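For reference, the structures are reproduced in the following blocks.
Computed from the coordinates by the stated procedures, all read-outs in this text should not be read as laboratory data. Only a predicted model underlies this, so the values are computations on that prediction, with no experimental measurement involved. Cβ atoms are built from the backbone, for glycine too; each structure is taken alone.
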Structure 1
Amino acid sequence: MTSTLVPADVPAPGLPGPPQNPSGDDATRLRIAMVAPPYFDIPPAGYGGIEAVLADLSNALVAAGHRVTLVAAGRDGTRADFRPVLPAAVPERLGEPGPEIIYAAQARRVVEQLAAEDAIDLVHDHTFAGPLNAPAYAKLGLPTVATVHGPVNSELRDYYRALGADLPLIAISNRQRALAPELHWIDTVHNGLDPADWPFQLMKGDYALFLGRFSPDKGAHTAVTAAHEAGLPIILAGKCNEPPERRYFAEQVEPLLGPRDRMFGPADATAKRELLANARCLLFPVQWEEPFGMVMIESMVCGTPVVALRAGAVPEVLEDRVTGLICDDPGELPQALADVRELDPADCRAHVVRNFSAKHMALGYARAYRRALTSFETPLYITTP
C-alpha cells in the first residue's frame, strides 16, 4: 500500500496549530515534584497510558519554563530533572498492594529531600497510595494535587472521599468528575500528547483495529463481531498478560476469530503508531465508564477516525461524524464501520491539535497548580498538640 505521510513535527497541511493560550497561563514559573507509578518506564516502551501522559506532560511543562522533578522508577526518559525511587520499573508487580505501599513510602523520602533542598513548590501525585502522604507534605509547606486516572464509580470514590480536603483532585474528563461531584475536585484537565511524536497518514488500509487491554469492559469480543458483520478483518493488539486477561481472550475472543483476523498482542511504541496510522478506523466498543480513553486521541492524531460506543468520556473526546462515529447500540457498529470511510483524516488530526495537545494539557495543569497553591493553608493540615 502507498502511504502519504506528513512529517511528524508539523500539523497536517492546512491544519491550525495549537491554541496560543487556551488556559490563561501567566508568567509565574512553578517547581513541581511529579510522582509517577512504579510499574513502567517514562515514557513507556509499550503498555502504559499513565506513563505516556506523564512523559508528555513533564516535557511540555519544562518547555513552558517550569521546573519539573520526576520522582519515578526505572530510567530517565524525559526533559525533567530525575530522582529515581527504584532502579528499575516493576511491571510484574502491577496490581499487588505491597509494592504500591512500599513505593509510596520510598517516594515520600525523595520528596522530603527535595523539600529540604527548597527545590519544589508542590507535589503532583499520579499513584494510588501516594496521596496518603499529602498531610505530611503539607507540614513541609507543600500542597499535593492528585490526578484521578481511574474510574470513580467504584471503591475509589470512597477512598478519595475519605481523603477529603487533604487532597485536591484533578479529573481527566468532565464525565469522570460528574460521577462523583462531592469529591474535592479543583479542575478538569484532559489528557494530551505531543502531535510531533505521531505520524499523520491519509491513505488507509482495509482493516479495523482494536487496541487496548483485553477485558470484557473494553469490548474486544464486540469489536470482532462488528468487524465480521461489516465484512472487515480485524487486528487485535494490546495487553493480554494477566490471568483474567488471558482467560477472557481464550473464552470470549479467540473462538470468534476468522482466517483474515490477526492477534498482534502487545504493541510497542513503533508498532502502535504503524497499526493506528494504517487502519480504516479504531474500534472502541467500551462497555464501562471510560474515564478518558487515551487510544482515541492517539488514533485521531494519526488521521484515523474512531468508531465507538457511547460510554464514559467518549462523547467528550470524539466529535461525532467529524472525527469518528458514536453508536448507541452494538448493532449500529457494522454500518458505522462502512460509513467511517467518509470522514476526513485531516479533521481527525486537527481535533487533537486543537484540544488534546501536550501544550494544552500543560497549560491546564499549570492553572490547576496555581489554584492549589492559592487555596493552600498549612494550618488546615496541622494538628496542634
Structure 2
Amino acid sequence: MSTEKTDQLKFRTRAIHVGNEVDAETGAVVPPIHMASTFQQPGAGEWGEYDYSRSGNPTRAGLQRTLASLDSGCGALAYSSGMAAIHGVMMLLEQGQHVVAGCDLYGGAYRLLHKICSRSGIEVTLVDLTDLDAVRAAIRPETKLLWGETIGNPLLSIPDLKGLVAIAKEQDILFGVDNTFGTPALIRPLEMGVDIVMHSATKYLGGHSDCLAGSIAVSDPDLFDRLYYIQNATGAVLDPMSCFLLSRGLKTLDLRVREQTKTAGQLAAWLETVPGVRRVLYPGLESHPQHALATSQFDGHGAIVCFEIDGDFKQTAKTCKATELFRLAVSLGAVESLIEQPASMSHASYDPADRERFGITDRLIRLSVGLEAVEDLQADLLQAIKQGLAS
C-alpha cells in the first residue's frame, strides 16, 4: 500500500497495517522476527539496506514505521526504554546549555536531569508549565530545550501545548514532550507544532507489562537524522523480540486506551464521594484546574487517576498495600490496574524539598486504571481505603 493511501487511513487501521505488511516471501500476515545481529554485505565497502542490528534491523524498522505513522511524524526511533529515549533527546545538548522542564515531571526524568546531565554541565530549571509567563521568564540565552509532559506525572497538570509551542518558536528553542500518559490515541503533539514526542512505550503502547521500550518521533528530517546519529553511536536500541511485542500491543492501543479512559472517568467521579478521600485529580473532572483545556486539547482524558487520602505517609502506604485487584507496582498503562505511592516509589528520586515544593505529598496515591470491571475496582479501593485509615 502506498504512503499516500496509508496516510488516509484511520488511526486504529494504521496501527494494524502500517509497518506490518504481509511477508513477501511466505505470505505471513504477521511479519517475521529478525533476530540476526549482523547482515551479509554485497561487497567490501558496499553497504546493503541493513548491516548491523544496532544501526538497523528489519523488525525494528517495521515498528518504527508504525510509530511514525501513529505520531504523525516523518520518522521514529525505538529505544531500549523510555529513559533511554529521554536521554537520547538530552544528548542533543552541549556543555553550558540549559533546559527548562516542567515541575510535574516523572521521577526518572528528574533524576536524569539533576543527577546525570548535570555532570556534563547541562543545567535545568523546573517550572510550572501551566504558567506561560513563568515559562517565558525561565528561558535564558543558553536555553536550548523546553521539556514537558502532555499530562504531568503525578499531579496530572495539563500544559497549554499551543502556547508553549509559540514560546519555543519565539525563543528559537526545541520543544519536546513526554506523551506517555496521553498516548497518540488521545493527542498527537507533532500536529500542534511540538518538535519531539517521546513515549515510555513500556506503558500504553505495549500495554501488557511484558515489554520494556521507549520511542521518539519527530516531523523534521534533519532533527531525525541528529537523533538517529546519537542513538546509533550510543546503542540504546530496542531488541527484535521487544519490537515484536510492542508492534502487537499497538494493534489494540486505541481500543484499550478508550475503554480504560472510560473506566478512569467513572472511578474519579466516584472517588470524589468516598469518605476519607480529600482530593481527586483527574483532567476529566470539572474540579480539575485545567479541565476545559484538557477537554479541548485531548480526545479523552486518559486513564491515570490520582487522589489524596486523609492520612499520613504510613496510612497511605498501608492503603496501597491493602488492594487486591490493583497491583502495588510502579509503571502504568497495562491491562491490569496498578496502584502506587509516588512519594516512596515513582518519585522517590526527587529531592524531598522539591517533592514538598511541587506538591507531591506523602498522602498522594496514583492509579493506573486497567481493563477490569469498574464495580470490582471500586470495591477494591473502598476496602483498601478503610483498611489504610483504620487505626
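Among candidates 1, 2, the computation of mean count of other Cβ atoms within 10 Å over residues 154-161 that gave 23.8 used structure 2. Work out which structure the value 1.8 belongs to, where distance in nm of label points 7 Å out along Cα→Cβ at positions 82 and 234 was derived from one of 1, 2. Here the read-out was taken from 2. Taking mean count of other Cβ atoms within 10 Å over residues 306-313 as the criterion, the top structure among 1, 2 is 1, with the largest value. Have a look at 1, 2 and say which one yields 16 for relative contact order in percent (Cα under 8 Å, 6 or more apart), as calculated. Derived from the structure labelled 2. Structures 1, 2 were shown, and FRET efficiency 1/(1 + (r/R0)^6) of positions 42 and 346 (r between Cβ atoms, R0 = 30 Å, to 0.05) at 0.45 was computed from 1.
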